[in-house]
1. Starting from the value 36: which structure in P, Q was relative contact order in percent (Cα under 8 Å, 6 or more apart) calculated from?
2. Looking at percent of Cα pairs over 25 Å apart, point out which structure of P, Q has the largest value.
3. Of the structures labelled P, Q, one was used to calculate helix-only ellipticity at 222 nm (-39500 (n - 2.57) for each DSSP H run of 4 or more, over all residues; to 500), giving -12000. Name it.
4. Suppose distance in nm of label points 7 Å out along Cα→Cβ at positions 6 and 118 works out to 4.1; of P, Q, which structure was it derived from?
5. If FRET efficiency 1/(1 + (r/R0)^6) of positions 22 and 110 (r between Cβ atoms, R0 = 25 Å, to 0.05) computes to 0.15, which of P, Q did it come from?
6. Comparing FRET efficiency 1/(1 + (r/R0)^6) of positions 70 and 102 (r between Cβ atoms, R0 = 30 Å, to 0.05) across P, Q, which structure shows the greatest value?
Structure P
Amino acid sequence: MTEYISEEGLEKLKKELNNLKTVKRKEIADRLEAAKALGDLSENAEYQEAKEAQSLTEANIAEMEERLRDVKVIGKVRSRDYVEVGSTVVLKSDNGEEEYTIVGSEEANPTEAKISNESPLGKAVLGKKKGDKLEVKTPGGLVSYHLISIK
């Protein structure tokens, strides 16, 4: 499944992957060597822990590489005529006006007004145009919104 991510998020992911491949792998290799020096590997807890850490790190690397193969970078918004991933929208409801940026699920952060394109509100607003009305089913009931602007 395609993952939407900002350029900043992509850089962060690449740095994290690079850190795992270089720094973390080296740390684990050093731990393995130190544990081997202690002798009998069959009853060596330090060796077993280092092997588990190595396995987990390699799984994380494989997962990150897979994510990077299927990522779509959110660049400049191509249109202000309709809402797409990367758009910032101003919505009006009974609670007043709220501004949200539509992002991929990995970068969603409601405290920063970044909502996922997979969230109920994100799904409802995608493809809408300025002036459109939409309704979103929430745990508190149905909420009506009016799309004021697209940035």
Structure Q
Amino acid sequence: MSDRALLIWHAVLGFTALFAATHHAVHAVLAALGRAQDRALRRLGWIAPAAVLLEAACGLAIYPAYRVQVRAADFDLNAPVLAQLFDFKEHLAALALPLVIGAALAGRRNEEPRWPLAAVSCTGAAFLWTAAVIGLYVTARHPL
């Protein structure tokens, strides 16, 4: 598969992960407020982590090409702030991974209190949103 095709899959899976994690966070908050959300939390409890893991695998697959064709060839020489911004995005995504997986596993259990679940889920979704916006910005500046 070409690098551009992998980049497109990375974006599609990234948005899938982003929306699934966001929906999980919304349902976790609703559960914390006392509304029954067990079915949605169970359903999103496998969709969100699966999408995040697949998106991360795609990102790892295209990272060597990015490192040579974009970062070394352009960002390190002409736009070091973009290189740092990309690294920040990667760190946020790496932090989001265990948060989304942990929230998904915790959401499958019907236990009180629900606010810690909502906090972890919302934090994971917020990290994914930030990483997605930064990723779109960096890619718009120099695609693979």
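Every read-out reported here was derived from the displayed coordinates using simple, explicitly stated rules and does not represent laboratory data. This is a predicted model, so every value here is computed, not measured. Cβ atoms are built from the backbone, for glycine too; each structure is taken alone.
1. The read-out was computed on structure Q.
2. P
3. Details: P: -12000; Q: -28500.
Matching structure: P.
4. Numbers: P: 1.9; Q: 4.1.
The value was obtained from structure Q.
5. Numbers: P: 0.15; Q: 0.70.
Going through each structure in turn, the value belongs to P.
6. Largest one: structure P.
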